[in-house]
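Chemist: Before anything else, here is the set of structures, which you'll find just below.
The numbers here are math on the coordinates, done by the rules we state, and not lab data. As the structure is a computational prediction, the values presented were derived from the model and not from experiment. Cβ atoms are built from the backbone, for glycine too; each structure is taken alone.
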Structure 1
Amino acid sequence: MTESPALHPQARAHLAAAATAPGIATLSVPDARLAILGYLDLQRPAPVMSEVQHRFIPGPTADLPVRIYRPTRDPGPHPVIVVLHGSGWVIGNLDLVDEPARVLARDTGYVVLAVNYQKAPERRFPVPLQDCVATVRWVHTHASELGVDPSRLAVVGDSAGGNLAAATTAELAGTDVMVAAQALLYPALDRRMATPSYAAFARGFGLDAADMAWFWNHYVDVDASEDPRVSPLRANSFAHLPSTFVATAGHDVLRDEAETYAGLLSDAGVDVVVRRYPGMIHGFWWMDGVLDDSRTLQRDLAEFLVDRLSR
């Protein structure tokens, strides 16, 4: 892909308004977990669902909170989407992804389940990944109870959640729990942090290179960089992966690794849709209250999932 044009005026205005906020890399983990809640002020009012169920499901080392969103009262069985939220494996939670998850349920008409996997640094790699794999397995096992079709199950993740989505999908490929489609929104896919976009957007675009180093260092040691469960870009083969949607932001340190991953999947014969949103910055899926392209991404994501899960 060609280089991105200028920042969208809305993204520029947001960055200017946030310019005095301290970078994540300068904060303690507790302070960073409070700071990220500012994203809630950047979202539209959440759509009303027919039902939102809060429950705990068993994970390998702890019970995991989940929210199950049902946009209609139709008993199904419906396709189901498992959402793995972002925020660097360290600082996210279900409240931050509540509005995007509701929008996704409304736009697709499908059941959406979001999970609050355990976080680093208290629970480092591989615990968050194990939680995500266990969640998808639980959905598959409990499909009848949930009113969903286990053969039409998709995994969606943004940023670090995109990393976990890609690793979860790869982990389950070839098992009795097959993921039918994955959608990765500006995902972190390479622990090495060495692409040109890291240099081009290292500072001043919402997610600094130093912030990504802070996140990665809390999650996993650098000597694990070649492990495909850590760096899905480093896998030896991609031909076994399902239909994939990859979204990137034009002004994002993670842009190049995500687009390289999409290219590798395409070369391996995988059905891939890759969309770059040229004027956008990292995290824009969560920012539909201030960035119009967030809504564009929401529509593109829903269109992909409806198409692939209807086949």
Structure 2
Amino acid sequence: MTPPPPEWAPVERIYTAWPWRRREWLQALDRARTETAGLVRAIAGSGTPVTLLTRSPDAEAEARSLVGDSEGVDYRRARYGDIWLRDTGPVFLGKADAASFRFNGWGGKFLMPGDERVARQVARWESAELREWDAVLEGGAIDHDGTGTVITTEECLLNANRNPGLSRAEIEHLLREALGFERVVWLGSGLRFDHTDGHVDNLARFVAPGRVALPEASSTDDPNHDIFENAANRLEDAGIETVRIPSVGRFIDENGTQAPASYMNFLLTDKAVLVPLYGVGTDEAALERYAALFPAREAIGLPAKAILSGGGAFHCMTCHVPA
């Protein structure tokens, strides 16, 4: 089986969703909607079509008002629990082929009606053949380079709240059989305060075959300092080059809680790299690093502090359809 194309390969369309559950977002909801509208405009403005899911006519009207008159934006009425389509949506193996997995609310923490429907809805809209697997796997738990190598974390994929009956070897077999990955590189823990149990898309991301972006803490006060260094050592042992990006460091979100802010949660379109920014001193340096990593793309920084209050950023809330 051929593995999925890497995210820097040509993109047909990107899906995302409109925030709506106030009891999940609390006081950050309105600002999260504003930031989501900014992301939608940036995706469409870079020339990549974007489909925005909304749950009601009123929600669509609000979204249209905030997004504005942006060419390339399509609106779809849909049932979904929350906006994290990377985890609830399908994993596309190609434009017409996709895989989906059982979603259990990140280990039973957040079970929201509608999330179980997302993968089937998106695959149907794309006329893609969907193969459904009876195992728990979120898209944010894996990151790959398009050549058959995938990185993940032990904290997530070996967690007893995901697939308690599967061994490490059996999970590697699942990744090979379902998605075509021939080599699994295991990192240890993901970021602290991450309710996903350590999704790798907040920790380490491929930026080219054999090359991974990884945060670098400025001091031992960073709550993830040891996690980053452990990941760096494991990647080196695996023969994978690391490119270090400044860590956001200790961060308090808009609801007053410690949050896993990370520049790793960037999103690629064909012409841009969209980087989440948090209004801190490392924002500019991180954006400059991504501009150097992707010289053929425009590096665009967008505010993501309110979106982070819901648990993620741009990569977490989107789903790619390859061209």
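Chemist: Which structure, out of 1, 2, was distance in nm of label points 7 Å out along Cα→Cβ at positions 76 and 156 calculated from, if the result is 1.5? Show your work: numbers first, answer last.
Modeler: Values: 1: 1.5; 2: 2.2.
Considering all the candidates, the number was obtained from 1.
Chemist: Work out which structure the value -10500 belongs to, where helix-only ellipticity at 222 nm (-39500 (n - 2.57) for each DSSP H run of 4 or more, over all residues; to 500) was derived from one of 1, 2.
Modeler: Structure of origin is 1.
Chemist: For structures 1, 2, which has the highest computed value of mean count of other Cβ atoms within 10 Å over residues 36-43? Display every interim value, and only then the final one.
Modeler: Working: 1: 15.4; 2: 22.9.
Result for mean count of other Cβ atoms within 10 Å over residues 36-43 over 1, 2: largest is 2.
Chemist: Could you figure out which one of 1, 2 the value 2.7 for distance in nm of label points 7 Å out along Cα→Cβ at positions 84 and 180 was computed from?
Modeler: That value comes from structure 2.
Chemist: Quick check on the output: 19.0 is mean count of other Cβ atoms within 10 Å over residues 132-139, derived from one of 1, 2. Which one produced it?
Modeler: Here the read-out was taken from 2.
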